1. For structures P, Q, which has the highest computed value of distance in nm of label points 7 Å out along Cα→Cβ at positions 94 and 118?
2. Thinking of P, Q, which structure, once semi-axes √(5λ) of the Cα gyration tensor in Å, for residues 110-205 alone is computed, gives back 24, 16, 12?
3. Using helix-only ellipticity at 222 nm (-39500 (n - 2.57) for each DSSP H run of 4 or more, over all residues; to 500) as the calculated read-out, with -10000 as its value, let me know the right label among P, Q.
4. If relative contact order in percent (Cα under 8 Å, 6 or more apart) computes to 17, which of P, Q did it come from?
5. Work out which structure the value 0.75 belongs to, where FRET efficiency 1/(1 + (r/R0)^6) of positions 54 and 102 (r between Cβ atoms, R0 = 35 Å, to 0.05) was derived from one of P, Q.
6. Taking mean projected area of the Cα convex hull in nm², for residues 62-141 alone as the criterion, which structure among P, Q has the greatest value?
7. Comparing distance in nm of label points 7 Å out along Cα→Cβ at positions 158 and 182 across P, Q, which is largest?
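Taken together, the values in this text are just the output of simple stated rules run on the coordinates, not laboratory data. As the structure is a prediction and not an experimental result, all values here were calculated from the model. Cβ atoms are built from the backbone, for glycine too; each structure is taken alone.
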Structure P
Amino acid sequence: MVTIRQKLVSEAQAKKVTYGKINKRKKVVVHGTDNYRTGADADAHGRLQYNGNSRSASWHWTVDSKEAVQSFNHVWACWAAGTDKGNQEGIHVETCVNPDGDYKKTLQNAAALIAKILKDEKLTINDVVQHNYYSGKNCPREIRSGNIPWNEFLKMIQNAGSTQVPKPSTDNKRYRVLTGTFSTRQAVENVLDVLKHRFGWICYIEQDGKLWRVKTGTFVGMAAAQAGANKIRTAKLAQVTYVVGE
């Protein structure tokens, strides 16, 4: 069972990084992010696309060991396959390889997601291909290296369970996360850079006397804010974090 969440890119942004709403939806294309940095999970990649990816690239889904995040509806022909044919007929699924995740669980979640896509789009297991199928790129690298072989992954899709859509949060209050203080401006700027460009977060630097800290943009609900604070600590960007209400 995989938890599915949408963070859809705006139509204006989608027009900049896709061929438009011309996707034939004939294949499900499996990718690996090749992003081995701590914190490079589905949320971070989803936010990257949502906030305006600076690269000429786009994909429909990102999956990690916790959830699957959708960035584009399947009608959009995303730039992910490396060929026009692949871009114009593929539904592209990126699997995360972040070291703070569980790669086997990521592939289990990806299998459940792809099983759902196959059912929704009236496709079959024969329509699931690797990125390599179109461009020859060594992708998804982990699967192709034998870290859960391709045939085993296809069996996982065939045996996959159902999906779960999160219940709407009853806590609609807005919260921010604050880090503890840093003694130098350079140290706090290094943390800010990671949060903005790796995690895709909106965040700011605040001065506290002769010290500095990072303040994030708002999270909706205490659970989301606490997850953000935990993510900062897990990535060892700050030893202390605080959640504050708006």
Structure Q
Amino acid sequence: MSSTRLGTLLGSTVRQQRHLRELSQRQLAELAGVSQTAVARIERGERAPSIAVLEALLAAMAVQLVVGVEPLDAHLDARIAELGAKPLAERIDELGLDRALDRLTDFPQVITGSTAALLQGAPVPVDALEIALRWRDSERFTRWLERNYGQRWNARWGEFGGVWLEPEKPGERRWSTRYGEIRATMCDELPETIEVRHGGRSYQVVPLVELELTEPRAGELLRRYRDRQLASEG
């Protein structure tokens, strides 16, 4: 389990237990003796809590953590199966994709990565809008980020913020914005795309065959999805 995934799981658990008890973040923070800011960051998965803080939060809600193990990345198979049972329109809506795209009008871009795979019907997990944009549009993208409360992922701190926004600067090209997380692939020229339509809307996306060749993360998810299909047919 990666620390990022573990932090997300722990945050979701704390949030779920808090909601079950109809507690506000401030109320839980006071019961556990931590700050409300810490609770908020933990629940968003931006900060992995220490064992002591996690135990305090759970104890304040009269529960405790049970630790178990499972085959590496088994959660992905479960997530793919869960997504496969949902209508595509529902998955697009949950991502807030249209809202973000309606505001990304300052520079040309195309949809790539897992987001492009989703729009082509593959039930793969998507946790950010993934786009490809040209290096020469980098300055316009940076100005857009500045206007929309952009914060770049800081791998050293394990959270967004505290590093340069510009894509030219070293680091992962992922940003938190007022419209959700955006991940960018920078290129000299935009890749070839195909058009897909959903709900009366048109999207320019990188084809699945190209995603498998050029996008390692999306390619691995697509191969996992295909393997599941073959196993079920066998």
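1. Max of distance in nm of label points 7 Å out along Cα→Cβ at positions 94 and 118: P.
2. Computed on structure Q.
3. Only one of P, Q returns -10000 for helix-only ellipticity at 222 nm (-39500 (n - 2.57) for each DSSP H run of 4 or more, over all residues; to 500), namely P.
4. Details: P: 22; Q: 17.
The read-out comes from structure Q.
5. Of the options listed, only P reproduces it.
6. Working: P: 5.3; Q: 8.6.
Of structures P, Q, the maximum of mean projected area of the Cα convex hull in nm², for residues 62-141 alone occurs in Q.
7. Working: P: 5.1; Q: 2.8.
The maximum falls on structure P.
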